[in-house]
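Some structures are shown below for you to check.
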Structure P
Amino acid sequence: MKRAFGLVGLILALGIGFWIFKVQYSSGPTGGAPPKQTIDVAGVKNDLLAIAQAERLYLAGHNAYATIDQLQQEGSLSFSGTNRRGYNYTADIDDGQHFKVTATPSDPAKAAWPALTIDENMQVAQQ
């Protein structure tokens, strides 16, 4: 009789554990976003990090931050920084000492996708 209750208890505990696991992880790490969106947003985050690193290098050489066009002219970016992966990239420079690069969806099919930003602190944020 004790074995039967032990077995039922074990099955019940495993069932509860499985249910919790399914509820917590069924939507995945991206909150259920489609795979293409997940991949493209990850690429945009990498682009923003590359632009921010180029800004840091430009600051070291010129004592001020630059626009994306200036970074491209200097060869600091290995890609076209204004439109990539269906996103437009813009850099707002504040007195040459602060920057904020914003990536906003430009493709109508991606209108509901998140806008992303990065600043001199090298932190990517979603808007």
Structure Q
Amino acid sequence: MEYQTLMSHIVTIETQVRDVHAVAAACRRMGLAAPENGIARLFAGEVQGLLVRLPGWRYPLVLDTERGTLRYDHFEGKWGDPAELGRFQQSYAVEKTRIEAHRRGHTVREQTLADGTIKLTVAVGGSA
């Protein structure tokens, strides 16, 4: 069997929110208040976790960093624009990637594309 080494890769990441430092960095990136531990009353009841307040949302996101899950209530967009949730998830993924790359001694270059997606280039052990 023969293998080829490719110079670039496109990766799609399904993100579980587990790193509180990356959550805080994502909030800073978006200009949001710092996340805080607490109890939030969503429409259907109370939940406990790390609270993130998205712009225009009636209720905060409630993050369970042990399970990697998000709980929220935006009532099909009536109580908050789902695009803000997408921005948060994207920001978290970028910040988590940066943290892990830097931890391993790699450099990261970021480019925002015309459609709003973010392209990260990670240079292993060198400059991106």
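Since every read-out is calculated from the coordinates, none of them should be taken as a lab result. Computed from a prediction, not measured in an experiment: that's the story for all the values here. Cβ atoms are built from the backbone, for glycine too; each structure is taken alone.
Which of P, Q yields 1.0 for distance in nm of label points 7 Å out along Cα→Cβ at positions 46 and 78, as computed? Let's see the in-between values first.
On the way: P: 1.0; Q: 2.6.
Structure of origin is P.
Quick one: helix-only ellipticity at 222 nm (-39500 (n - 2.57) for each DSSP H run of 4 or more, over all residues; to 500) came out at -8500 when computed from one of P, Q, so which one is it? Provide the component values of the computation, followed by the final result.
Working: P: -16000; Q: -8500.
It was calculated from structure Q.
So distance in nm of label points 7 Å out along Cα→Cβ at positions 86 and 118, computed for just one structure, reads 1.6; which one of P, Q is that? Intermediate results must be reported in sequence, preceding the final value.
Working: P: 2.1; Q: 1.6.
Of the structures listed, the value fits Q.
Taking Rg/Rh (Cα atoms, Kirkwood Rh) as the criterion, which structure among P, Q has the greatest value?
Details: P: 1.32; Q: 1.05.
Of structures P, Q, the maximum of Rg/Rh (Cα atoms, Kirkwood Rh) occurs in P.
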